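Multiple structures follow.
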Structure P
Amino acid sequence: MKLTAKLETLLLTAVRATGSYDPSDTMHVIEESLTLEEYQTGSAFLGWVHRGVEQGKVRHFGHSNIRKRFGEFKRSVKAKKEAPN
């Protein structure tokens, strides 16, 4: 799971174009420019941001903090994988 420069640019463009972090609203704008792995990563990241915003958590991102937010996302995914069942 990696935020490449290409994926970063496309996510920022798609969010700006749609005004939404919801992957069902946003990913269609950029899906043809992505590999399967990039699509899965971008969709999962946007889903995490969108759920957080709906819960009142500050997870918005833009040019200045998308890498920080992605780092938070990766840590949350890792924590879920390491949590005992």
Structure Q
Amino acid sequence: MMISGLVLTLDSQPSGAVDTIRSRPHLTLGEQNGRLLSIAIEANTPAESEELHNWLIDVPGVENVEVVFVHRDDAEDGHVSD
């Protein structure tokens, strides 16, 4: 499982972007501060996380997507780090 923290910069008139993002599974919305919106992605694989990230970039009303944190639980995948 991967958990990523992102900060989205919305357009000055995001025209429904927040509702579009809220409707997508595996995304949890945090607080919105002006044009900035924090979200968390819960993904089972790196590919799923990347697909969600790319989808966010293409949402009308989203100007920028910044990844600020990524945690991968390798123990769930059967890998244990030293």
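Coordinate-derived values only; no laboratory data. Owing to the predicted nature of the structure, the values given are computational and were not obtained by experimental measurement.
Assorted remarks:
- Taking percent of Cα pairs over 22 Å apart as the criterion, the largest value within structures P, Q is that of Q.
- Structures compared: P, Q; top value of Kirkwood radius over Cα pairs in Å, for residues 12-59 alone, i.e. the largest, recorded for Q.
- Which of P, Q leads on relative contact order in percent (Cα under 8 Å, 6 or more apart), largest value: Q
- When helix-only ellipticity at 222 nm (-39500 (n - 2.57) for each DSSP H run of 4 or more, over all residues; to 500) is computed across structures P, Q, the figure -6500 traces back to Q.
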